[in-house]
Structure P
Amino acid sequence: MQTMETAPSPFTPGYGKKPAIFGGHGQELSELREVFDTLDFGENHSVLVSGLRGAGKTSFLTTLQDAARDAGWLVISDDASAGLMSRVMDSTIPTLINEMTPGSRARLTSLGIWQFNADIEYVDRHRTVKPQLRTDLVALSAALEGSGGILITIDEVSSGKVRLRELSKFALQVSHALEDGAQIMIVFAGVKVSLDALLAEEHTTFLRRSREVEFVRLSAQETQRVFVETAGIGGRTIDDDALAKLVSLSQGYPYLVQLAGDYAWRNNSSAETISLTDATVAHDKAIRAVESRVISRVYGDLSDVDQKFLNAMAADEDRTKVADIVKRMDVSDAYVQVYKKRLVESGYVHVAGHGYVQFSMPYLGAYIRRQIAAEGAGAGSDGGWAAFPAPDLPS
C-alpha cells in the first residue's frame, strides 16, 4: 500500500465543531443562508432545532453562525444556562459593538444608549433608563442600515422551570424588538420536550409560529456521502469494505460519523486509503466512546419511569410490542401510553408498526442490556474489592 505524508484528520468529533461536510438538512441551510444575503425572512425570524445529544444541533448552529458573519451579520451565540440575559447585555453586545465598523459605531453614538470614547470605542452604558435587550437589539439593527441583521442562537434549552422563565423573558424582549422593526433571526436548540416546554411559557407566543428543524439520523446514502467526501477533503479514499463497516457502525448518527471517521483516519494517517483494518479499530473505539460520552448521559437524564419503560424495551433485540411493556412494567396500558407518547415526542423511541416501538438512538438498547446484566451479576462487579474492605479510621 502506498503512503503519503501524515495529514490532519478532516473529521471533527469535538463538541460544536463544524463538520467539513454537513450531512442532511441541506435545503434548510441553503434557505437560511439566503436570508443572510437578502434580509427576506419569510418564516425564518424564529427557528427551533430539535434532536437528541450528538444529533448535530450544535454543529448546525455553528454553521449558521459562520454563514451569518460571512454575510456581515452580527451574531449573538450563547446557551440557555442561568444568567443569559445579563451575559448578552453586559458582555456579548459590548464586544459586538467594538467589532462593528467605525461608521456603524458612529451611528450608535447618536442614539444615546451607550457611551463611547474619542476613538468611538464602547465605554459604558447610559443609565438614564433601565437597560432592555429590546432597545439594544433595535439600536444595533438600525446601525447596520440594512447591510445585515442579527442572528441569535441559544443552545441547550432546558425544561427546568427557572431556566424556562428566564428564556421566556429573553424571548419576549426579542419579540418586542421584532415588532419594532429589528432585523433578527433567533434560533433555539434542544431536545424536543424542552422546546415544547418553552413554547408553553407565557411570553413565547411568537415562537409557536417558528420554523422547525428536526435532527434525526441520516440516511445510509447520505452517511456514505459524508464519509467519502470528508475523507476526500483530506486527500484520501475509503475502501469499499471499510466504508460499509463505517456506515454500519455509525447508523447515520452524526456524532458517530465524525468520531468513527476520525478514529479510522488516525489509525494509519499516512496511508492513501482507509482500510478495513482502520475501520475495525474505529468500530471498537467509537462504540466505547459514544456509550460513555453520549448514551450513558442520555439515559441518565431520563426520569425513573422513562428508564423503566426503556428497560422493558431492552428485553427485545429488535422492536418491542407495547403490550409486552405493559406486562413487564406491571402497570396499566393507559399509564404506558403516556410515557410512550413522551418518549416518542422526545425522539428516544419511534413507532415501528401498529402496537410496536423501537429505539431511535443507536446502541441505546444494547447499553441498557449491559447495564441490567452488570447489576444482575452483583458480586464480582466491584473489581474484587469486596474481599478487601477498607479498615475503620482511627477514632
Structure Q
Amino acid sequence: MTAFSLNPEQTAWCAELRTLADERLRPLAEKGEPGRVNRPLLEALGELGLLEVLFAGEAPGAGPASRAPHATSRTPHATSGALGLCLLRESLAYACTEAETALALQGLGAHPVAAHGSARQREQWLAPARAGRAVAAFALSEPGAGSDAAALALSAAPDGASTWRLTGEKCWISNAPEADFYTVFARTTPGAGARGVTAFLVPADRAGLTGTPLDMLSPHPIGSLAFDGVTVTGEDVLGEPDRGFRVAMTTLNRFRPSVGAFAVGMAAAALDATLAHTAGRDAFGGKLKDLQAVAHQVAEMATRTEAARLMVHAAAAAYDRGEPDIARRAAMAKLLATETAQYVVDAAVQLHGARALQRGHLLEHLYREVRAPRIYEGASEVQRTIIAKELYATRSADQSAEQSTPQSATREEPSV
C-alpha cells in the first residue's frame, strides 16, 4: 500500500463504516440535541469498537486488535495508525457528521492521556473514555489565546510542593461543560512562552471548576470553562511540568491530517449529492448536467476533493512512518482539505439552488458544519504560517549542511 492508493481491505472497511454510520449511528444522532454531548451516540461508538482507532499504538493494550471485535470485519492492519484514523473520520463524516464529531472530540481530549498519562491516569480514565462512558475534552484555547496558543494565560500558581491552583478561563472548548474530564493547559512559569506550559488532567467535579455552553453556528457541543483556584497536584500532570506545549502539539499533529479527512468526507457527500441532483434535474430542455458551466463546476469539485484526499492520506502515512516533516505535511493537509471542503459545499449549494437552503436539507447541514474546521485546531492562516516556517527552516538546514561539507566531497577533482 502506498500513500496514494488504498488496498482492497481498506476500501471495503470504508464502505462498511459508511453503512454502519448510516444504519446504526445516524438514528442516534437524530435523537440528540444540537450543541449538547450525545452520550448514547458516544457509547455506541465505543460499543462498536470505533473509539479504539483513536488510541491504536498510543498506549499499552490500546490497539484495535483486542478491543474492537464488533466494529467491522476488517483486521487491525486496515484500521491502525493515523491513516486508519483518517479513513474512519472521512467515512463517518460522509454519512453522519455528528458521529464523526463525537469521535474526534473524544480523541482530542483523551489522546494526551493515552500518549502522556501515568499508569494511574490511564487506568482511571482511559478505559471508560475508550468505551465512550467518560466524555473527554481538550482545553487549550482561551478568550485571549486562540491561534496564539503559546500566549495562554490560565495561571497555575504554586501552592506548596507539587501543588498548583488554576485560575482563569478557557473558551471554545469542545464537549464543555458536559465532559467528565479535561486535558487542561496552564501556565506554570510566567513569561516563558511555550516553555512554561503544563498539561493537567482535571476531573470535571474538581472544586472551583464551572462551565457554560456556547451557542455556535455548527451544532457542536462547545462551551467555556472558569477556574476559580482549582487545585491540581503532581499526580494530575500529563507528561512533565513546563513541557505541556509538547503534549498539545503532538496531539494536534496527530489529529490535523484527520481534520482534513473530516473535511474530505463532507466534500465527498456534497459532491455525490450534486452528481445525483444535476443528473436528474430538468433544465433548459435537458438535464442540468448537460450545461457546460455545470459540468465544469462538478469536474472542478471532484478534482479538488480527490487532491485533498490524496494529501490527507500522504500526511497520515508520513506520520505513521515517523518522518521528520510531520508538522509541515499535517498543516498542508488540513489547510488544503478544509479550504477545499468549503469550496465544494458552497458550490453544491449553488448548483442545488434554494432547496439546499431549507432547514434539514443535507447541504444546509453541511454548510453549517463545514465552516468550523477552517478555524479550529489551528486556523488556515496558522497552517500557512507553519508551512512557511518549516520550509524556510529546511532551506536553512540544507544550506548549512552544504557549507559544512568539504569542497572535495561535493565535486569531482579534475583528472590529469
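Values quoted throughout were computed directly from the atomic coordinates according to the rules given, and no laboratory measurement underlies them. These numbers were taken from a predicted model, which means no experiment stands behind them. Cβ atoms are built from the backbone, for glycine too; each structure is taken alone.
Structure notes:
- Identity of the structure behind 3, 13, 19, 21, 21, 12, 6, 2, 1 (criterion: P(r) over Cα pairs in 5 Å bins from 0, in percent, for residues 46-109 alone, calculated), options P, Q: P
- Distance in nm of label points 7 Å out along Cα→Cβ at positions 158 and 262 - structure with the largest value, from P, Q: Q
- Structures P, Q were compared on FRET efficiency 1/(1 + (r/R0)^6) of positions 286 and 366 (r between Cβ atoms, R0 = 30 Å, to 0.05), and the highest value belongs to P.
- Looking at Rg/Rh (Cα atoms, Kirkwood Rh) for structures P, Q, the greatest value goes to P.
- When relative contact order in percent (Cα under 8 Å, 6 or more apart) is calculated for each of P, Q, the greatest value falls to P.
- Distance in nm of label points 7 Å out along Cα→Cβ at positions 14 and 38 derived as 3.5 - corresponding label from P, Q: P
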